[in-house]
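FYI, it's all coordinate maths here, none of it is from the lab. All of these numbers come straight from a predicted model, not from anything done at the bench. Cβ atoms are built from the backbone, for glycine too; each structure is taken alone.
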Structure I
Amino acid sequence: MQQIPDSEKLACVISVTELNRLAKELIEQKLPLMWVAGEISNFTRAASGHCYFSLKDAQAQVRCVMFRHKMHLHDWRPKNGMQVEVRACPSFYEARGEFQLNVEVMRRSGLGALYEAFEKLKARLQAAGLFDAAAKRPLPRFPRAIGVVTSLQAAALRDVLTTLKRRMAAIPVIVYPTAVQGAGAGTQIAAAIAAADARAECDVLIVCRGGGSIEDLWAFNEEVVAHAIHACVLPVVSGVGHETDFTIADFVADARAPTPTAAAQMASPNRDDLRQELGYLYQRLSRVTERALERRMQQLDVLVRRLTHPGERIASQLIHLGHLAGRLRGAWAHGTDGSAWQLRELYHQLLVLRPDFAALATRQQSLAQRLVSAAAHRVETLRAGVKSLAAQLVQLNPRAVLERGYSMVETATGNIVLDSAQVKRDDEVKLTFAKGWAQARVRDKG
């Protein structure tokens with residue numbers, strides 16, 4: 001932004017264009033993107049698709065513009081008198097010298113608080129265990145009756161009844177009427193759920209209503225409804241709003257359907273599918289029964305072939321008995337002959353193995369004579385060996401050497417002296433002779 005020196009401020013003259021440009025730069029640099037709340041007035045949509053309106057409160061108003069590419073992101077249409085909150089960038093329209101807001105996002109007032117309350121309640125109930133998958137109950141496949149908690153004037157009720165009639169008209173439908181939006185609707189919905197649970201007239205309960213804004217669906221986000229669904233013994237199917245709508249009731253219920261029609265489909269069996277399944281089971285049963293009959297007929301044929309006259313059976317058994325008697329006699333004779341042959345063979349072996357006592361006595365006498373002779377020879381041999389060892393011992397006796405004039409020299413410690421290096425001068429030594437000994441001292445050595 002161009003800076004004007006203080007000394008020239010009074011003398012400087014600028015154009016309106018320059019003034020508006022300076023104002024635009026100042027506003028856009030100093031004011032950030034912000035949320036602004038107010039009431040819509042003078043709303044117009046240009047042929048280009050851009051929207052122009054004023055945002056006002058009790059004391060002031062401001063011009064706003066929302067361009068087409070921003071407006072297309074919203075699924076609702078702004079109207080005069082509607083309380084909204086806009087996220088906008090403050091700007092200045094130079095051509096007309098007007099301050100305005102360039103709107104990027106618009107939401108209806110209170111939605112931010114509603115979303116915040118929704119998230120807080122959801123987190124608290126989840127922490128309390130109301131959303132646990134382990135607590136979810138399975139839906140009965142063939143309910144005896146289906147309960148519906150909704151408004152009698154709701155289009156959702158007609159959709160549910162039409163779907164249930166088309167799928168399984170024989171199932172009774174019990175409607176528990178209640179308000180589904182507005183003040184006190186949450187309490188009424190909880191009371192209807194509790195009444196259905198207490199009366200136990202149905203096997204599954206549908207809690208539903210059609211689509212709408214978050215304010216319209218808010219009754220199903222109330223804590224009292226969540227606790228009523230969690231406390232309900234009956235399985236509960238939640239079918240609130242459209243596929244993109246999620247409520248607290250959806251998270252607590254045993255099953256969540258994207259629409260009321262889908263909830264009716266989940267809660268009821270389809271008679272067409274059952275008819276098709278029944279046909280398939282009938283075919284299977286027919287095939288199984290036919291195969292069982294065929295097996296029984298084959299078994300009957302086998303039994304018929306095995307069935308004979310009692311007399312024929314007795315005659316056949318007598319023939320078989322005679323055959324067995326012949327086999328028994330043959331086996332007995334064969335066994336007797338085999339045993340006699342084995343007995344004779346053992347007798348011959350016994351005769352062969354019988355000892356000859358005369359030969360054994362002669363052998364014993366011969367062995368006794370050989371033993372005496374061998375002992376005498378052994379004693380004589382040992383005596384000669386002893387004489388030889390005694391002669392060698394006499395020759396090796398050191399006393400015999402000493403008797404030939406030799407002596408044995410020992411040190412004071414008793415070691416025999418074999419070398420002069422073992423003694424020193426003045427060492428005392430012991431001389432042993434053939435008879436006696438003497439003590440000597442070394443005077444010299446060589």
Structure II
Amino acid sequence: MYRKNAWEKYEGKSLKDLMDFNEQYKDFLTFGKTERLCVEESLKIATEKGFKPLESAKSIKPGDKLYSINRNKNIVLYVIGKEDIEKGLNILGAHIDSPRTDLKQNPLYEKDGFALLDTHYYGGVKKYQWVTIPLSLHGVICKKDGTTVEVHIGDNENDPVFCITDLLIHLSGDQLTKTASKVIEGEDLDVTIGSIPLKGEDKDAVKKNILKILKETYDIEEEDFLSAEIEVVPSGKARDLGFDRSMVASYGQDDRVCAYTSLRAIVDLDEIPERTSCCILVDKEEIGSVGATGAQSQYFVNTIATLLELSGKTSDFALRRTLTNSNMLSSDVSAGVDPLYSSVCEPKNSCYLGSGIVFNKYTGSRGKGGCNDAMPEFIAKLRKILDEANINYQTAELGKVDQGGGGTIAYILANLNMNVIDAGVGVLNMHAPMEITSKVDVYEAYKAYKVFLLKA
């Protein structure tokens with residue numbers, strides 16, 4: 001079996017480099033609780049490495065470092081290569097949205113002496129996992145006067161936190177007869193935010209007190225929630241897991257683990273690549289990659305068209321040839337084998353934590369429905385460059401054939417006729433408020449992505 005334990009080759013300085021990289025990764029997770037925050041931090045990292053706005057470029061030459069941001073929820077970075085862009089790009093694509101709950105447009109109400117926020121969950125979640133844990137609020141409130149108020153409450157150690165309550169065990173007789181999908185209903189994922197009534201008020205006194213606090217703190221009115229985007233996410237920092245500190249435990253590792261490693265791979269390039277290198281971080285993957293900030297948007301293709309225009313090529317055929325000649329790693333996570341639930345996996349074709357980056361030739365479900373099925377010629381090329389670089393990799397499927405399934409952005413880019421394969425990090429507890437990755441897999445993914453940009 002080609003799968004090997006990736007830890008065995010790390011000792012001394014190389015082990016320290018691995019651990020240091022993961023400390024920086026944990027900082028990214030702790031700060032990047034939303035797509036907007038991930039873009040903000042990515043921009044900071046990129047500009048520190050000399051990246052300039054694509055929109056301000058008048059021309060391009062090999063070695064130029066460019067970025068573009070779309071609606072504060074996508075970022076794409078380019079390092080211009082020595083070859084003509086029309087010969088194709090090497091692309092890393094990851095998503096920065098994660099499962100969560102979002103506030104509805106009319107969220108605030110009072111019931112039984114409590115003020116609560118009404119929510120709508122986002123992405124595939126086990127709803128029962130999101131109750132009785134500390135939560136934070138992050139997002140923006142856009143006011144009619146054109147100003148935007150940023151909201152970040154619950155992750156500073158001096159902040160209050162919030163919670164979705166659950167029924168006590170003593171009164172749960174009926175609740176515990178329900179199936180797991182029904183034990184917590186979607187309309188019951190409302191967030192408790194206060195209980196002190198405003199003095200002198202008889203009706204909705206607690207709600208009015210919350211509105212008073214919001215007005216004093218943020219200068220917002222209740223109707224400003226109509227144009228707000230507030231995400232409810234787990235509170236707390238990314239942490240080490242295990243006596244040996246071999247793993248990272250954090251919310252949002254699907255898919256910010258691949259986003260961070262892809263970002264670092266392109267900003268850390270220490271030479272001008274032969275082919276133009278690209279890293280694109282997108283939104284909305286968890287709900288079908290739809291909308292202006294999802295992978296199905298024309299935004300990404302438009303930025304490639306801009307590069308071609310800057311190099312003197314404006315025809316539609318030049319754009320199509322560029323896409324056809326491009327290679328992409330759909331940098332997304334894979335389902336790691338959990339020793340407590342190994343029965344859902346097929347051992348020979350599953351991902352194991354600690355064995356390096358994971359390639360999924362296809363995702364989809366059951367009869368490969370909805371998947372990209374990567375070309376074997378492309379896989380052979382990837383095997384060669386990773387073996388030459390002594391990078392650990394493994395291949396996997398998403399569980400047993402009839403057990404379930406899932407997808408990534410791979411098929412969307414494959415529809416543009418480029419070579420695409422899923423390549424990412426194995427995760428335990430995927431889509432839960434706390435997900436688990438192996439630090440060695442995180443580092444191997446970073447090295448694999450860097451080699452791909454330079455050699456594919």
Test item: Rg and Dmax of the Cα atoms in Å calculated as 23.1, 75, pick one of I, II: II
For mean count of other Cβ atoms within 10 Å over residues 170-177 computed as 9.5, the structure of I, II it came from: II
Among I, II, which structure scores highest (criterion: distance in nm of label points 7 Å out along Cα→Cβ at positions 74 and 266): I
Test item: helix-only ellipticity at 222 nm (-39500 (n - 2.57) for each DSSP H run of 4 or more, over all residues; to 500) calculated as -8500, pick one of I, II: II
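When relative contact order in percent (Cα under 8 Å, 6 or more apart) is compared over structures I, II, which one is greatest?
By relative contact order in percent (Cα under 8 Å, 6 or more apart), the leading structure of I, II is II.
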For mean projected area of the Cα convex hull in nm², for residues 226-297 alone computed as 8.2, the structure of I, II it came from: II
Structure from which 4, 14, 16, 18, 13, 14, 10, 7, 3, 2, 0 was derived, P(r) over Cα pairs in 5 Å bins from 0, in percent, for residues 122-185 alone, options I, II: II
